[in-house]
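Undergrad: Each structure below is given as structure tokens.
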Structure I
Amino acid sequence: MRTRFKLEELDKAVKNFEDSMNIDINIFPDVIKDSVESGQIQKFEFSCELLWKTIKVFLYEVEGVDVKTPKGAIKEFFNSGHIGYKEYELLMQMIDARNKLGHIYKKEMFKEILRRIKNHLVLMKKVLEVLQNKISQKKNEL
């Protein structure tokens, strides 16, 4: 089952992202602080990408639903009853943030996303837990 493999990758990525967010950047000079923040954003982007792709594989293997886009995956994950409306909205906002980072670079936008990034991490961990529980349940049913 590809979902288990994707979940292991996602778990590692989210933990790595969390580790980067636990760095106290205030002890560094500005040039290093900027580099650390850029790394945190990159880890956010990578984890976000892996999250929606894991949801995509999960939906295909468990629900029989084939989706092609990040927002389509989030919508079907919600429609299948795996998350509530609040998580759905927050995941859509997270995808929008990731898209903005990939297409537009403005210092103000970068800083705004950076301010909200810890909330995205909490959301990723919650969705990861939901996915792990669903796969565990599925495994026990077999």
Structure II
Amino acid sequence: MNEIEVLNYYQLAFVANAIYCLTFAALIFITFRLIRFQRENNANTLGKVLVTIFGLCTVFFGYNVFSYLYNSQLAQSYRLSELLSNGAELSEVTKSYIDFTGYSVADSWPPAFMPEPAALVFIITFAVMVVAGVWVNLSKD
């Protein structure tokens, strides 16, 4: 595999991830609408459990999307640095990408199921908002 093939392969992966991110954004919207609906209608325990399950499934989907993105970024850097270590000529843009991510062949294959720290904070915050929005009385009264 040469440089352009690696770049094209991962560009397609990033396009797929963009579609997953749009789906995640739509699921976030639906989750918060469900939380609002169950609160306005004073839902029973079964309704709260179902909304919580749906919300936590959305959280898990987001975790997968962010993990896939982070893994793709590191894997692209890994593959490109692998080409560089095998003596292939790479463009300056590609070399700067490897430097920017800071991930190379020496780091071994990237972790498969771990998002970057900022995404992890977002996912944890979203999970707390889902659970608190359903089960905690958030009114000022």
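Values quoted throughout were computed directly from the atomic coordinates according to the rules given, and no laboratory measurement underlies them. If you're wondering where the values come from, they're calculated on a predicted model, not measured in any experiment. Cβ atoms are built from the backbone, for glycine too; each structure is taken alone.
Undergrad: For Rg and Dmax of the Cα atoms in Å, the calculated result is 15.9, 55, so let me know which of I, II that is.
TA: Computed on structure I.
Undergrad: One of I, II was used to compute distance in nm of label points 7 Å out along Cα→Cβ at positions 85 and 109, and the result was 2.9. Which label is that? Don't skip to the end; give the middle numbers.
TA: Details: I: 2.9; II: 1.4.
It was calculated from structure I.
Undergrad: Check the numbers for distance in nm of label points 7 Å out along Cα→Cβ at positions 69 and 101 across I, II and tell me which is largest.
TA: I
Undergrad: Kindly point out which one of I, II the value 17.0 was derived from, the read-out being mean count of other Cβ atoms within 10 Å over residues 53-60.
TA: II
Undergrad: So relative contact order in percent (Cα under 8 Å, 6 or more apart), computed for just one structure, reads 33; which one of I, II is that? Mind showing how you got there, number by number?
TA: Numbers: I: 30; II: 33.
Going through each structure in turn, the value belongs to II.
Undergrad: Here's another thing I want to ask about it. Work out the source of 0.15 here, i.e. which of I, II gives that when FRET efficiency 1/(1 + (r/R0)^6) of positions 21 and 45 (r between Cβ atoms, R0 = 25 Å, to 0.05) is computed. Please report the intermediate quantities before stating the final value.
TA: Details: I: 0.95; II: 0.15.
Answer for the origin of the read-out: II.
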